[in-house]
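Each in structure tokens, the structures are laid out below.
Just so it is clear, none of the values below were taken in a lab; they were calculated from the coordinates. No experiment lies behind these values; they were computed from the predicted model shown. Cβ atoms are built from the backbone, for glycine too; each structure is taken alone.
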Structure I
Amino acid sequence: MTTLTENDVIEQLDASDDLLSFMTTANAILLLGIKRFLPSLFVNNDEEIVEYAVKPLLAQSGPLDDIEVSLRLIFALGKIDKWLYADINHFSGFCHYLEGQEAIPGFADDITWDFISNLQSITRNDSLFGALKSMKFADFAAWSEVRFTVMVKTALTLAVTTILKELTP
């Protein structure tokens with residue numbers, strides 16, 4: 001299973017040109033983090049259990065290859081906090097929403113702001129969320145869309161890395 005370093009995550013997310021590609025990449029990275037976390041759920045990871053039960057569950061077309069199914073299992077077993085479950089679910093839902101849109105919103109659009117405002121991995125960081133909020137609602141002359149877009153992208157990248165750190169087995 002592929003293990004991404006924090007630098008790999010940052011580089012992959014930074015390479016995204018638009019919100020949809022960013023969210024698609026973020027969702028794929030979060031699924032990798034969940035898949036890395038899942039084996040720690042199973043009791044007695046003896047070789048036979050891992051080979052004949054755990055690996056088929058985690059296989060690419062296995063039942064736990066779906067981010068929502070895996071996430072529900074982890075949450076139902078009490079292995080992650082509610083805020084973490086909600087944030088990952090929110091990332092997945094927003095990505096699915098964007099995939100269905102003809103016109104993809106940008107990082108500085110109101111729908112993206114609503115998404116950010118509901119991510120506890122961002123809102124719990126008072127200085128980060130305060131800076132975003134003050135820039136979002138500042139006089140137009142005081143900020144540029146480019147600066148705000150960069151700040152939003154950075155905040156979302158920090159959210160993904162925060163979530164991945166919480167998913168460390």
Structure II
Amino acid sequence: MNASLQTTLSDYLAAREVELSPCDPDDPRHPQPESQAPEGWITLPRDVFPHAHTVLVTPEHAADDWAPNAVLLHGALAKWRPTDELLEVAGNEVRELPAWRERFRDTSDFRGHRSVIVQGSYRVDDVEYTAVTRYLVIDHEYDRYLTQLTATARSDSAESLIAHLHAIHEGLRIR
């Protein structure tokens with residue numbers, strides 16, 4: 001790992017004066033990520049999390065004011081940055097989560113786009129969560145976009161719910 005890249009994504013972008021602007025899901029001028037909601041998951045209204053492109057939750061599995069969720073962020077980069085650097089910094093952000101334990105990491109392309117996907121668990125208080133995060137760098141015409149999809153559930157959830165986290169990622173499409 002490049003020592004100069006051991007930083008958060010927001011700090012990396014700020015240090016290089018690169019603005020990451022959320023894309024309007026209704027704006028056809030940029031590529032549109034889409035995620036499919038598995039059975040039992042719902043899409044929250046956009047005004048609940050206005051900077052997110054899409055937020056999915058499964059209220060049926062809510063406990064202690066928290067529900068399993070998937071958050072899709074999609075933004076335009078104001079300046080070009082090397083893809084490998086973006087993905088390295090982005091993919092390492094999960095290491096900042098409390099008691100992070102990484103179980104899987106892959107940097108294979110995803111549907112024709114450079115990508116990193118990371119799966120692991122972290123702990124908040126007495127609860128362990130499983131998270132799967134994918135970052136994509138999308139080059140579209142003369143612009144570059146960064147897309148993040150993070151799906152999270154309690155680690156003690158039913159195996160079928162953990163499988164939904166992977167299904168959400170496999171269902172990600174860019175149109």
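Given a value of 3.4 for distance in nm of label points 7 Å out along Cα→Cβ at positions 29 and 53, calculated from one of I, II, which structure does it belong to? Walk me through the numbers before you get to the answer.
Values: I: 3.4; II: 1.7.
Only one of I, II returns 3.4 for distance in nm of label points 7 Å out along Cα→Cβ at positions 29 and 53, namely I.
Name the one structure among I, II that helix-only ellipticity at 222 nm (-39500 (n - 2.57) for each DSSP H run of 4 or more, over all residues; to 500) of -5000 was derived from. Working through the options, I get structure II.
Taking FRET efficiency 1/(1 + (r/R0)^6) of positions 5 and 125 (r between Cβ atoms, R0 = 25 Å, to 0.05) as the criterion, the largest value within structures I, II is that of I.
Taking distance in nm of label points 7 Å out along Cα→Cβ at positions 13 and 157 from the coordinates of each of I, II, which one would give 0.8? Before the final figure, lay out the partial values.
Numbers: I: 0.8; II: 2.6.
Among I, II, the structure yielding 0.8 for distance in nm of label points 7 Å out along Cα→Cβ at positions 13 and 157 is I.
Out of I, II, which one gives 23 for relative contact order in percent (Cα under 8 Å, 6 or more apart) as computed from the coordinates? Walk me through the numbers on the way to the answer.
Working: I: 28; II: 23.
Source structure: II.
Taking -0.60 as the value of log10 I(q)/I(0) by the Debye sum over Cα atoms at q = 0.17 Å⁻¹, for residues 37-84 alone derived from one of the structures shown (I, II), identify that structure. Each step should come with its number before you reach the end.
On the way: I: -0.51; II: -0.60.
This figure was derived from II.
Say we calculate Kirkwood radius over Cα pairs in Å, for residues 77-148 alone for every structure; which of I, II gives the highest result?
Numbers: I: 13.8; II: 13.1.
Answer by largest value of Kirkwood radius over Cα pairs in Å, for residues 77-148 alone: I.
For structures I, II, which has the highest computed value of volume of the Cα convex hull per residue in Å³? Biggest value here belongs to II.
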